[in-house]
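Values quoted throughout were computed directly from the atomic coordinates according to the rules given, and no laboratory measurement underlies them. No experiment lies behind these values; they were computed from the predicted model shown. Cβ atoms are built from the backbone, for glycine too; each structure is taken alone.
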Structure I
């Protein structure tokens with residue numbers, strides 16, 4: 001029996017992780033945490049019977065306690081709850097599917113307790129990769145990528161000598177606005193930005209895909225996950241989303257991982273690595289597919305990707321500014337307070353205003369996040 005805890009259980013990755021638990025009786029959930037979706041969370045707790053659970057606010061936890069009065073479950077709110085779940089003795093794997101830099105401290109706590117991390121919280125490595133990866137190596141734990149692109153790279157590295165890697169090729173669908181000009185993007189609607197052509201994801205990551213910011217975050221994450229310099233990571237637009245990413249080796253050979261665009265495959269691979277389990281779902285039909293195509297990313301129209309590369313190159317606290325500014329700008333866009341093209345404008349404004357910290361600790365990272373939010377609040 002493998003025991004897991006999940007941070008972010010009511011989101012897209014969290015709910016799909018629980019679908020995998022349903023299909024695999026040798027998985028057991030010991031802890032669950034979520035944000036504000038109390039109705040769905042109650043159903044999850046009743047079905048999977050974790051010992052310890054957490055919601056974001058104290059008030060939500062009080063309401064949940066009333067609802068779950070018939071169950072023997074401990075309820076702890078906020079960051080204290082996240083940390084308690086991360087450190088649970090009985091959990092072997094922590095699935096970090098929570099959104100935002102709130103995932104940093106629980107991830108560190110779990111690593112210190114020698115838990116393997118099934119990582120879907122990319123902000124953790126984007127902003128604190130210089131802390132997380134050395135700590136994981138010191139504690140002898142595995143960071144198992146759940147993002148489809150990083151899982152594809154991870155799978156393509158199996159059985160190979162990592163010293164013989166020449167380049168990582170991270171694929172991008174191009175999002176709903178692939179091929180459009182800046183003038184065409186001036187007045188796009190929120191509903192259009194949320195119509196991803198291939199993937200079913202949460203609202204925030206769907207907008208990140210539309211701006212190509214998500215691909216920039218994935219480049220930064222890949223740098224830390226696989227210890228590869230930025231100049232050896234290439235973004236390739238692949239509209240069909242069948243090739244999830246590739247690894248080129250020094251002899252020119254390229255190994256790729258292909259599959260239908262379904263997040264359950266990388267989640268399940270992380271949970272059972274190095275084993276592969278049967279899984280229901282649509283398979284790639286190459287006769288039906290017909291062809292696959294590739295394009296260069298348009299970083300002049302989608303400047304979010306260019307800004308991400310700048311942040312990654314400058315390093316230090318700059319990726320934190322990039323990530324925090326994007327989170328705040330996307331929230332403003334989702335609430336219809338700014339236009340689509342203002343997202344990268346806000347990111348650039350924050351990066352230009354920031355005085356970089358070369359080697360930030362966790363406190364400096366969280367302070368930088370707060371300062372970035374405050375700067376945006378004064379302007380918008």
Structure II
């Protein structure tokens with residue numbers, strides 16, 4: 001309910017400029033990123049996941065209603081950042097629980113299922129926001145968001161974790177050593193995904209584009225619903241496909257679809273075009289959201305799953321603030337079309353760099369070749 005309303009609340013109620021939207025959304029992800037790698041490391045260190053998940057969801061649940069009391073966009077920034085601390089604490093341990101709850105052969109499918117449930121929540125929440133906005137207004141909806149939040153926190157108590165794989169060596173593992181133990185190929189993928197994330201302007205700027213061409217706030221919310229419906233429908237098949245043909249082809253295809261979306265949004269001028277590109281954006285996001293997580297786990301050492309996931313989330317989160325600021329600045333100072341051109345260029349650069357990243361099949365072939373040579 002809350003997230004599709006924040007860009008609209010900032011621009012239409014508080015009168016904030018586009019660069020403020022970029023800063024708020026970027027700072028939110030950057031704040032979360034600072035805690036993702038720490039929670040991931042400590043989760044591996046103490047071999048516990050659930051406490052991080054429980055505290056993370058609880059913090060977000062408590063903070064979200066405070067949006068109702070914001071009168072300046074800077075206050076929204078502060079609240080959003082604190083709320084994202086909860087996301088930072090829970091994300092890597094939660095993703096590790098997902099990985100440890102299934103066989104490797106269906107990991108992509110399971111991550112797809114997990115993200116689909118997230119998508120269903122987003123769709124239902126956005127529909128509720130659409131229905132309640134004319135009656136309650138923004139601030140009362142922010143207050144009401146506490147109700148589903150507290151239900152979700154209650155469900156966390158039912159989760160049972162299997163425990164993490166033990167490290168073969170007996171020495172203590174430091175954070176510095178953990179980073180060094182991440183394979184070079186995984187580090188390369190994190191660099192590529194971070195470059196892409198720098199240009200990934202996110203759904204907030206799609207919503208701004210809808211307002212830019214003259215659509216009303218409630219219509220923009222329905223476009224958000226469309227995006228998440230398409231995302232939810234496509235994400236499990238995307239995960240299954242990545243299990244069958246590999247993560248790398250699916251991710252490259254997703255990056256290319258984002259490039260096409262960015263290019264199309266440059267020329268969008270009516271509701272029919274924007275409908276099309278909201279749908280295509282949903283396909284793109286479905287192709288990368290769960291698959292990137294599964295790819296990180298594929299490439300990570302068994303005892304460092306949460307650390308690797310935390311490092312990945314931290315890297316793409318740290319570029320979110322400068323990325324969002326650049327996108328917003330280009331929107332305000334040059335034109336909306338320049339923002340989408342910026343996203344298109346970085347997407348193409350990321351695709352070009354992706355050819356240097358090896359998937360598990362390629363790595364196995366290289367190892368076998370090396371053995372034969374010896």
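Please state which of the structures I, II yields -27000 when helix-only ellipticity at 222 nm (-39500 (n - 2.57) for each DSSP H run of 4 or more, over all residues; to 500) is computed from it.
Working: I: -14500; II: -27000.
For helix-only ellipticity at 222 nm (-39500 (n - 2.57) for each DSSP H run of 4 or more, over all residues; to 500), the value -27000 is produced by structure II.
Among the shown structures I, II, from which was the value 15 of relative contact order in percent (Cα under 8 Å, 6 or more apart) calculated? The correct label is I. Figure out for me which of the structures I, II the number 0.95 belongs to, where FRET efficiency 1/(1 + (r/R0)^6) of positions 110 and 182 (r between Cβ atoms, R0 = 41 Å, to 0.05) was derived from the coordinates. The value was obtained from structure II.
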